[in-house]
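Derivation of every value follows stated rules applied to the coordinates shown; laboratory data play no part. Everything numeric here is computed off the predicted structure, so don't read it as measured data.
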Structure I
Amino acid sequence: MKIGIDARFWDESGVGRYTRNLVEQLQEIDKTNEYVLFVSSKVYQEIKNQTLPAGRQESKIKNNKNWKLVETAIHWHSIGEQFKFPQIINRENLDLMHFPYFSVPVFYHKPFVVTIHDLILHHFATGEATTGSRLVYYLKLLGYKFIIKTSARKAKKIITVSKATKVEVIKHLHVPEEKITVIYEGAFSPPQPPLIRGGVQTSPPEKGELEGVLLDYLLHVGNLYPHKNMDLLLKTFMKIKDGENLPVQLIIAGKEDYFYYKFQKKVKELGLQNQILFMGEISDSKLQYLYQNALALISTSLMEGFDLPTIEAMNNNCLVLASDIPVHREICENIAIYFDPEKEEDLISKIKEVCSNGKEKYKEKIENGKSRASKFNWQQMAKETMKVYEEILNIT
């Protein structure tokens, strides 16, 4: 069979990481089917010329006869996506198309599967989540709701990355349960031996990499969008600074965008520069180092589709401090230390507990976390995704 994959997000984080890992694993496990990968002009040239950014050389697409690259100079959420992209896809005479993101052309009428990662915009649809005009934002929001509902209705199958998202899709998009398959994401494996400060280091940090890190630190990984509930961390660290006197810092690692700079500005205004440090977007090796040496990963989110950093943290022997929301309970089970994301007093209490006890007291949780994380891997994700493809094509 001939399967297309929308990979225009290839060099992005989030959906991009999901797509890259899916493609990499499908190349390993599927030597029979043909695949067509729709990529941006930039990525098309990078793959053809083998000039992918550092850490992206894993792609063997160029030399794989079962894989074809199609240059697609059409941005997501654009008019061209709705009208021109279907024409490009149709030229390939596919048996099935996989859209790893909800943004499916409404005028594409052939069989497809769509991955829906979350419905966060259904709950956090406020003007605070925009960098431009609120009117334009709300028009885009209407477009989003129309497209995601149409995609869910027309798809042969829907993949969600958690049971929590499946529940949301059934509730808000009115999709029958049997149409949805839950397929978990994976996590990268740490190198051996671990990159431990004061012990063996296979890849020591570059000069200045941990500049300003003086105390034990909590680590936050990912974007800083409104649903991440970052104001809770601001209030918490204000209290830590003003009276709690806890020997702990917070490191923020993630994409530098509007919300990142907005949070950075608040930190400066509140005089928290010594307590909250910013690393920006970092390499996987540097991220592994930060996980392995952190007091704990902290996730204050009010909602998530999967929250990959919690798995990555557990996989790197890092304790997890997580907001008590359905997806965290689903993914981390009883391994994380939970707090009420609406109550800063509860979070401060849990941080105090972790600071006073140290990592040694949580040795069992950390070991169980490593075991739990091993159940989430990209190859298994690709195998289960292949089963969805086969199921659809057997029905069609």
Structure II
Amino acid sequence: MDFNNFCDREQEKELIIMTENERERWVVTSAWPYVNAIPHLGNLIGSVLSADVFARFLRLRGDEVVFVSGSDAHGTPVAVAARRNNISAEELAMKNHGIIKNLFKKWDISYDNYTHTHNPTHINFTQDFYLDVQKNGYVSEKEIETLYCKHDNLYLPDRFVEGECPHCKDEKARGDQCDNCQKLLTPLELINPKCAICGNTPEIKTTKHWYMDFPKLQHKLKELIENNKIIPQNARTMCLNSIKEGIPERAITRDLEWGIPAPFESAENKSIYVWFEAVLGYVSAVKEWAEKIKKEPKKFDYFWKDKDTKTVYFIGKDNIIFHLIVFPGLLMAYNEDKSQDQKLVLPYNVSSTEFLMYENDKFSKSRGVGIWIDDALKLAPLDYWRFNLVYNRPE
């Protein structure tokens, strides 16, 4: 019996019969790939394929499972790639979303919903979510200094600026994060910053942004991580160290046209920071699945607002902070004024991988290192790759 037939969903239902009391309810997710480029094998095993194997296992066991993900269509990675290719960000995002979705089908990934962040369900959910968070007292407006490129007439958030990391001195850090040491950054923290478009040195300019009050949630987040005994030790250590250092307020808006318009009063020409809306896609993707695929809107509450639901996030280690500090922090802020039956469930677990290596260097889309998932299928059969990647999963 080959792998695909073995995992046929009709056979899964017949393999194991569980009583209603024994069945568990799961939301299984994989990290959302940016649509600026085709994913590589490291992206695949780091989140997508690992989540697929786990979702298939749960279905075989007889549990209730909804497995979701989607293309991360917004933010500076897409905007930068679009500018370099002289096309609109939307055109690039929708074109590559279609390519990636089709490739995941070829890789036999058993998503219940593979969507993208530029859809009405996600946009409306995100805007309503942040208005609730603001109403609960966790969002404030500030005037700040930031980097601006005079040559391109452009503010430089996140990946629009590159420079030296102030912590580990890596010279390939970006304005939102250093991939080398995993520290979250702001553009002004970079040493010798350069515009990612033209390479010129930017100037400092004043702008206005809306900030999330993470310091107010620090104690709750520490308790959440300390009380969860099943999250990986590397994830626990990284998050507790970050909390010990002190979680700063974080800007949740950007001076960026391509993104979800910020819903706050007087926030014209501002968009929600891509990481602060992409993690909400785990929620909105289930909402879209319930409403538009299953045609059963109540399934959304059944999976996302029941305390017995277990949510698990398959990610690379560079995404740990966003999934165990940023995302649960946002959920806590949203839940504060909600009744128990309207609270969104907090993360049950993350499954984080180390980096897949290619000739003694880590796979990297931004640096062009590795084997891409479309090319891989030209080199060897599908089941060869699926087995090999799972067997050699970097943990």
Structure III
Amino acid sequence: DTSAATPSTGPRATGSYMNIGFVALADAGWSTAKDVGKIERGDHDPKVRGFTEPNAELSLDGAVDPYFKGVSNIVFKIDSAGETGVELEEAYVLTTSLPANLQLKFGQFFTEFGRQNPQHPHSWAFVDAPLVLTRMFGPDGLRSQGVRLSWLLPTPFYTEALVAVMNGTGPTTSSFRSPESNEIHGGVAMDSAVTGIRDLLIAPRINTSFDISETQTLVLGASGAFGANNSGPSASTQVYGVDGYWKWKPATAEAGFPFLSMQSEAIFRRYNAAKRLSEETPVVTLPRELLKDHGAYAQILWGIKPRIVAGLRGEWVNGSEGAFASELRSDQTRISPNFTWYPTEFSKFRVQYNYDNRKGIGTDSSVWFQFEFLLGAHAAHKF
């Protein structure tokens, strides 16, 4: 009798389902910068003058069974050379029934560091990623394979503590053991296997939310990311961040409007570079040194009337000088006003102006237009 070993092909008694959605972004614009990629370092930012399609995302999610929910995001993008790329951005499982307000996430996912790093581009309030995030976490944000535990604390207001343990390797772990991290320290990258927990990436976070009044909400958070880097044996990196979000919405708001919101993040990185051979000149040895980088952004959004939002963002990044003069650690500031119109919850038009100032290079101006559309079960825009 083989029936016991044969999986059932009938419908699941739990009523399992899967949502399918698709969202695409298209950008067009012009910049005085000849090499736009030098000022727009995000993987989903406009990279060239003219037209780009930096993000088209297929999302799948649903209940696996009464105990787990599955989520997957597959991204298609066209690079500055016109080549199409495909990547498995996220694929993870969430528990749904652990006791004591605990939840596990495991698979490939964005690290829950700060407010914007875990967000997908269609959720951004601006055309491009903040400078400080691309400085600290690379062009595609901080994400990897691992496990995350969260705990909803029994407090009078919302408080959540999280900790993730993840692989510190791969192109999306800039600042740690990413193969591209030698662009930070200038040395020959050390390719080492995991020998202990110190070679993994540990990322704790705590955030809390409470109502200041009937019309105002405040959210505060603090994050960290700690792990080895690839500059040499026993070399490590520590990244610290704080973030805040405030929103006002009157009790008489219609469809979420009008509203006023402010959001800010500040991040500090300590990159302990080991004594290493220079990649450019192998006969030269670069010294052991501590490379420090700082950065922050602050943005304000004004929901003027239903489906019309004006925004302004200011940001800066800088770093201490090291033995290797890395372009990825140069000083830069940016001011970005923008205007967004949502014809419906499933489409948007955005125009944004960027004024960039790079130390030792000068200023650049850019104007970007963006269009987005959503299909299927993908979450609509939230106001």
- [ ] Using the calculated result 39, 29, 18 for Cα extents along the principal axes in Å, for residues 293-356 alone, pick out the matching structure from I, II, III.
- [x] II
Open item on the list: Tell me which structure, out of I, II, III, gives -12500 once helix-only ellipticity at 222 nm (-39500 (n - 2.57) for each DSSP H run of 4 or more, over all residues; to 500) is calculated.
Closed with: I
